[in-house]
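In what follows, structures are represented as structure tokens.
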Structure 1
Amino acid sequence: MHLQLNCPSCNSEIRAEDINIDKVLAKCAQCNAVFNFEKVLRQPSHKRQEVLLPVGIESFQTNFELDFEINWRKTSKGLGFFLFFTLFWNGIVGIFVVAGLATGQYGMLLGISIHLLIGIGLLYYVLATMLNTTYITVGHRELTVEHRPLRFPFYPNRYLPISDIEQVFIERYVASKSNNSPNFAFRVKLIDRNKKRIDLIKGLKHPDQALYIEQEIEKFLKIQDQHVEEEWKG
């Protein structure tokens, strides 16, 4: 029987001589932790076809670190139309702002304040999408997600201990609607040791982008791919 285990405390690979199949116990030679792996034996793994590096994502790996760089300008569909709409919206709103300031009719500015805020939000989002790169770094102690140079609204930076990560999976969700038809996007999620679901990265427009990130993180951390109920199956 081929069995590959990793220590739940330090994520080190467990040597074959430190695994007791009869007692379903294993001992880590690195941190001396002793743990039961009965749950691993009960959970069936499922294999999926290898996903190749998708457009817009760069990946680099050493023995100590796995790095992803996600270029949002290259991975986002319809950015040209969204940019045109943002400029058009802000151009119309700008005419009223200039007219209100020039004539001293400040009540006009109050009346269009919601439209002004929407325009600023649209402009910030377009700039962030055009300029930003998301950096995902997976080490042996910590997983980090950082968006630079601008912070993405509703896309927080993440700093997670590797020892807390139990599983990686992807979800499909409705990002927006066009003519009452859903526009789907994909996100990579983690399950921690408390069974909490944590968004790692979202807003990916093609499933292969999310699948590739999941695949490479699981390979690097030696996480056995397991079925998750809410996982997108394709």
Structure 2
Amino acid sequence: MNSGVEVVLVSSGAVGMGVGKLHLKERPRALDLKQAAAAVGQCELMYVYDRMFSGYNRTVAQLLLTAPDLHEPSRSEKVSATLDCLLALSVLPIVNENDTVSTAEIEFGDNDTLAAEVASHCRADLLVILSDIEGLYTADPRRDPAAKLIDRVYTVDEDLMKLAEGGKTALSTGGMVTKLRAAKIAMASGCDMVIAAGQNPEILYDILDGKAVGTRFYAKKGETV
């Protein structure tokens, strides 16, 4: 951001933060307790982000969304307008799913999908998903020493999706199925996407410099993938 790049951060963690704050022994399974933990944890999560980004002289904003907020035209327009305004003000929007009210009918289901939907609404040039794996592999690198990183993808086709849905493959590691679905959403809107390992956040500089990092999905602008 300090180099002039407009950034929107999609984050999870509200429920986990709430579990810690409430001293619960495990992540709740009951919906009401999960939503209560999210309500408590969201305050803590934003406190941490506000404190951390203030060290870089950056103001943060919170947007809590459910699926209808991006899918229903009247609500979607308001979300887009708010994001545009925050970016114009050089504010960092931090987006999370509104776990305190979300149900199966109105939830995104995963943060990869949420991030892709937000990138589409922001008309973003690039979506970066930081994960616990370096990218998309030809096989499970933990089991197959011959597995190779796929550094470029131009089409997310049925064969690739079937491979990811196969279960015991590297593609299913780290939620690769949801990442491929996110790639389809992003690419269809003209947005490139990168999957990279998030242990070292400084790789963001390399990604923005166009260096080969992780797996990059190239959008076909104006076409459906």
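Only the coordinates and a few stated rules stand behind these numbers; no lab work does. Here the structure is a predicted model, which is why all the values come from computation and not from measurement. Cβ atoms are built from the backbone, for glycine too; each structure is taken alone.
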Answer label among 1, 2 for the case where distance in nm of label points 7 Å out along Cα→Cβ at positions 85 and 205, calculated from the coordinates, equals 3.5: 2
Note: helix-only ellipticity at 222 nm (-39500 (n - 2.57) for each DSSP H run of 4 or more, over all residues; to 500) at -10000, derived from one of structures 1, 2, originates from structure 1
Tell me which of 1, 2 gives 46, 17, 15 when you compute semi-axes √(5λ) of the Cα gyration tensor in Å. 1
Rg and Dmax of the Cα atoms in Å, for residues 37-148 alone from the coordinates reads 16.9, 51; which among 1, 2: 2
With log10 I(q)/I(0) by the Debye sum over Cα atoms at q = 0.15, 0.18 Å⁻¹, for residues 133-188 alone derived as -0.38, -0.55, matching label from 1, 2: 2
